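What follows is a set of structures for review.
Nothing in this text is a laboratory measurement; each read-out follows from the coordinates by a stated rule. Treat the numbers as computed from the prediction; the structure is a model and nothing was measured. Cβ atoms are built from the backbone, for glycine too; each structure is taken alone.
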Structure P
Amino acid sequence: MNTETLNLNTSRGETTAVFARPAGDATAAVILIHEWWGITDHIRDIAGRYAKEGYICVAPDLYRGEVAKDSEEASRLMHALDTFDGMETIRQAFVETKRSYGLEKIGITGYCMGGTYALRAACEISELAAATPFYGDIPEEKVLAELKVPTIFFAGTRDSWITPEKVNVLKRTAREYSLPLEVVSYDADHAFFNNTRPEVYDESAAADAWQRVRDHFRKYLGEAARPTGA
């Protein structure tokens, strides 16, 4: 696996993306949206996991280089991020990935704040092939109703931010509009996938979710995107 930096230009200024590529040729890519902490070593590690699965993985930095040291700073950074700015950065990552590497199949995933943006991106960027947002907030109904991208949404029933009540709204809207969306909930807390946070990490839930993500992306991004053994 090789890790590089990809430059992105937006109307709000320049930023970068962590770029991980597999050892062999890739035929598909995954855009990875970071948690409210920013581009951490954990996000770099997840990008590497996707590269080992045979995908190019691009993790755009929505914070333009800032990384939170604690939850108070993370909350400040997240609330200071304008939705338009975040979405423009994601679109630029999508366009640049497609242009630079000639890939037709691009999926998206994200965690916490990244899950919020990944789900919204799946609603607004119809060219995406698949989405797997984790415990992110639910967009307004008029946005969610536009979802055409096959999506699995992962949630924890003990999550005090993305509560079961919010998840039920998502399920109800999906039924009402016949959206291509599946919700998978675990008896777990918010951020259950983050193995660097033992207070919330749930090994069983994370392993099951990772297998579902792999199956979902392989189904919609193509069988050619296979692990390289890198």
Structure Q
Amino acid sequence: MPAQPLVVVLDHGADDLSALAEALTGAGARVVVTAEKRVALAADGLVIAGRARAADVMPALRSIGADQVVDRRLAGGRAVLAVGVGMHVMFSEVVQDDTATEGLGEWAGVVDAVGAPAGPAEVEVPEGSALFAGLEDARFHVALEHAARTFPLLDDWPADTRLVVPLVTWSRGDERFVVAVENGPLVGLQVHPESSGEPGAQVLARWVSSLPATAPDLPE
């Protein structure tokens, strides 16, 4: 059997992450839920996820050094998957209940309230998407009523660069918002794959299959 990549689901203490951890295990990963920086840095893939308020999650992330871990991983081209509020805090700012929370700033832009209610969402898949190809007719579960309605990085993207353009998957409907971003080692999901049935399982399996299996076994 091929080696299984080690995926750390970062335990920030503000959410129950067991369902996502179970889904990642089903997708073929060795999964550890931990707040330990050393393990998070060594893992083949790091997941930051949740459904809590960004105002509660961000202080917890900073207290365990997650901002430093994310910066070091991305600087080395190592995979980070940000789901739900995890994706929100990758932006510059998250506004909820009239409270503005400073994010990690990996992407410019603001996350705030959208008119679409939480629930199933249809998606507009960009050409070249590795995670959503063939899933144009699927519906994915969105748990949060806040999202990014723009992705400013694309507006300022230089035409003469060799860098790979980020791929943005948008929602369908009256109010368009960012559903997913595939930006090199950093992938963000507004949708929750662990509660999106078979399409969500496919997205997770594709992400897991993209990871190297180089992390050492953890000590017992």
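Looking just at distance in nm of label points 7 Å out along Cα→Cβ at positions 63 and 191, which of the labels P, Q belongs to the structure with the highest value?
With respect to distance in nm of label points 7 Å out along Cα→Cβ at positions 63 and 191, the highest-scoring structure among P, Q is Q.
Taking distance in nm of label points 7 Å out along Cα→Cβ at positions 23 and 183 for each of P, Q, which is largest?
Once distance in nm of label points 7 Å out along Cα→Cβ at positions 23 and 183 is tallied for P, Q, the winner is P.
From which structure (P, Q) was distance in nm of label points 7 Å out along Cα→Cβ at positions 7 and 127 calculated, if the value obtained is 3.0?
Q
Thinking only about distance in nm of label points 7 Å out along Cα→Cβ at positions 31 and 103, which of P, Q has the largest value?
Once distance in nm of label points 7 Å out along Cα→Cβ at positions 31 and 103 is worked out for each structure, Q has the highest.
If helix-only ellipticity at 222 nm (-39500 (n - 2.57) for each DSSP H run of 4 or more, over all residues; to 500) is computed to be -7000, which of P, Q is the source?
This value belongs to structure Q.
Please state which of the structures P, Q yields 3.0 when distance in nm of label points 7 Å out along Cα→Cβ at positions 151 and 207 is computed from it.
P
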